[in-house]
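> Heads up, there are several structures right after this.
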Structure I
Amino acid sequence: MMVRGIRGATTVENNSAEAIIEASQEMLQQLVSDNDVNPENISQIWFTVTQDLNAAFPARSLRNFRDFQYVPVMCATEINVPESLEKCIRVMVSYNTTKKQKDIRHVYLRDAVKLRPDLSLTKEGGSR
């Protein structure tokens, strides 16, 4: 087994706790499903948000996932790069797996598909 990083990103339309938690949960559900993630094999989860999001910690979304209560999680603010994607939530899951890097399914939802269009495709070749 080896530690692999699984990336994800999504956006919200407004800076509200409900929007941040909902979008974070949607992104994590997709990431967990696409990669058959078992929380027991997660080393840590890091969330970042752009500086225009401060209504809630995206880590709160983990409370809605079974068996995730012991997963170490942190939140931070992204650097403020001019003209970068606004209202964006990113995640990095450090996961112990036997999968090869090329087999990891990164998740980019909503406007965040602009960040990595090359990784924003399903296995069938269509967009998410």
Structure II
Amino acid sequence: MQIGELAERAGVSTRSLRYYEQQGLISARRAANGYREYEEADLRLVAEIRALLAAGFKLEDARPFVDCLRAGHELGVACPESVAVSRRKLAEIDAEIRVLVRRRAEVAAQLAQARPGCELFPSEGTI
């Protein structure tokens, strides 16, 4: 399939596909006319990349997942390298959650100090 069809089916722009190709995550073959040609399997790779990006992974983090799929695994997280990346990402998310919980407590304490007895989550229409 050509780049436009892959872009449409994957729900991405052709620019994104070119960028993924530039980063070595997908690869196109060139037709005699110079057009990029993609395999059906590339659709799965792009879907994996998009899912990882949507989950907060960086593009470079997608490499072991893509490599795992290319190696014939049904899931991109089936390989030790992608498991390691997933574990690292979970640790990052946990750290972000701890920071947010701490920030929330600070804001709640400031509110309680400024407005003693103030409900943190007042019913609609009251402050």
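> From which structure (I, II) was distance in nm of label points 7 Å out along Cα→Cβ at positions 73 and 105 calculated, if the value obtained is 2.1?
Checking each candidate, the match is I.
> By the measure mean count of other Cβ atoms within 10 Å over residues 25-32, tell me the structure among I, II with the highest figure.
Structure I gives the largest value of mean count of other Cβ atoms within 10 Å over residues 25-32 among I, II.
> Have a look at I, II and say which one yields -19500 for helix-only ellipticity at 222 nm (-39500 (n - 2.57) for each DSSP H run of 4 or more, over all residues; to 500), as calculated.
Derived from II, not from the others.
> Suppose you compute semi-axes √(5λ) of the Cα gyration tensor in Å for every structure in I, II: which one lands on 45, 19, 11?
This value belongs to structure II.
> Assuming 1.03 is Rg/Rh (Cα atoms, Kirkwood Rh), for residues 33-80 alone as calculated from a single structure, say which of I, II it is.
That value comes from structure II.
> Computing relative contact order in percent (Cα under 8 Å, 6 or more apart) gives 39 for which of I, II? Walk me through the intermediate numbers first.
Working: I: 39; II: 14.
The structure behind it is I.
Read the figures in this text as sums done on the coordinates, not as results from a lab. For clarity, every value in this text was computed on a predicted model and none was experimentally measured. Cβ atoms are built from the backbone, for glycine too; each structure is taken alone.
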